[in-house]
1. Matching task: 16.2 is the computed value of mean count of other Cβ atoms within 10 Å over residues 84-91. Pick the structure from 1, 2.
2. Of structures 1, 2, which gives 18.5 when mean count of other Cβ atoms within 10 Å over residues 108-115 is computed from the coordinates?
3. A value of 23.9 was computed for mean count of other Cβ atoms within 10 Å over residues 12-19; which of 1, 2 is the source structure?
4. If helix-only ellipticity at 222 nm (-39500 (n - 2.57) for each DSSP H run of 4 or more, over all residues; to 500) comes out at -28000 when worked out from the coordinates, which of 1, 2 was used?
5. Out of 1, 2, which one gives 43, 37, 26 for Cα extents along the principal axes in Å as computed from the coordinates?
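Just so it is clear, none of the values below were taken in a lab; they were calculated from the coordinates. Just so we're clear, the structure is a prediction, and the values are computed from it rather than from any experiment. Cβ atoms are built from the backbone, for glycine too; each structure is taken alone.
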Structure 1
Amino acid sequence: MSDTAVDDGVRGPALDLPVEVALYAAHVGILREYAAVEQRRRPAYGQSPARTCVDHIVGAIGEQTVARALDVDWKPNIGGTDRAGGDVCGLHVRATTGRELVIYDGDQLDAVYVLVLVRPPVVRIGGWIYGRDRERGVYESRYGRPAAWYTLTHLLDHWDTRPL
């Protein structure tokens with residue numbers, strides 16, 4: 001694990017993603033997709049049905065990354081949502097192949113949101129922010145989804161300053 005908050009605005013460590021770790025997270029993501037379909041849950045934030053499986057896999061990789069950075073066991077939730085208690089140790093993990101943390105109108109203002117940038121074989125923690133500080137970002141609708149707050153990595157707090 002190395003600190004990467006140097007020139008690209010990323011506010012946290014980079015972790016190597018061994019193939020067996022990525023495969024486990026991908027398996028969890030696929031199981032989440034199957035559970036959502038079986039439960040007839042619609043995509044929560046307006047994603048196309050074709051995109052949700054990828055989002056579940058990327059999200060699982062993000063959660064596993066945060067658990068590894070905290071040196072705790074990852075206990076993935078397969079068949080339900082974890083909006084109330086967070087994904088890992090009370091933290092709400094938002095993983096993406098992009099560069100922005102997204103916070104939606106219905107998200108908790110007192111919760112801590114962690115951005116994970118997923119670009120195998122390396123994943124990076126992009127930083128964190130309280131939901132109430134979402135106005136650091138830009139509020140807009142993108143890709144046909146409901147409006148949300150989009151916050152770039154350089155506007156997030158460094159991983160090492162997160163509340164414990």
Structure 2
Amino acid sequence: MRLASQVFILSVGVATISLIIGYGFSGLWPVTPIFLLLGLAWWYMRRRNRGGAIIFVFLLLAAVAGLLIRTGAAWSVVCLVAALTAWDLEGFLRLLKDASQEEMTSRIVTTHLRWLLAVDGIGLLLAITVPLIRMRFPLGVALLAILILFVALSRGIGYLRLKT
């Protein structure tokens with residue numbers, strides 16, 4: 001459980017720092033202290049056993065805003081992946097805290113962190129490679145492809161959950 005807490009803190013730090021760097025390199029230094037405060041607030045709320053979902057939403061909005069105002073897509077993507085990791089770990093840690101002592105084993109934590117690392121790696125890989133592919137599709141074809149991908153991903157996750 002301690003390892004998961006440390007990875008949570010690391011994820012919040014990476015999400016926060018990536019926003020600070022992205023906005024800072026774009027000359028938007030006046031807003032960077034807000035991101036630092038958001039990261040510290042999420043850490044504080046976790047220490048007080050309160051959910052940080054609202055801070056997660058603010059970090060996501062800041063990352064999307066960064067994409068829209070062109071602060072650097074890489075920094076925004078890193079923030080999105082790290083914030084999603086922290087959000088997942090926050091819920092996982094809450095679940096472990098509510099579980100009985102017999103259920104809380106290092107094997108459960110290690111397995112969850114491995115899956116999370118795999119998902120983060122795939123997310124970053126897709127975020128890096130998809131912009132390199134230059135194909136034009138009509139809107140209907142693109143929406144159909146997204147729907148097929150969503151269903152396939154949902155089925156794949158369901159299958160993997162049954163295996164573990």
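1. Label of the source structure: 1.
2. Traced to structure 1.
3. 2
4. Derived from the structure labelled 2.
5. Derived from the structure labelled 1.
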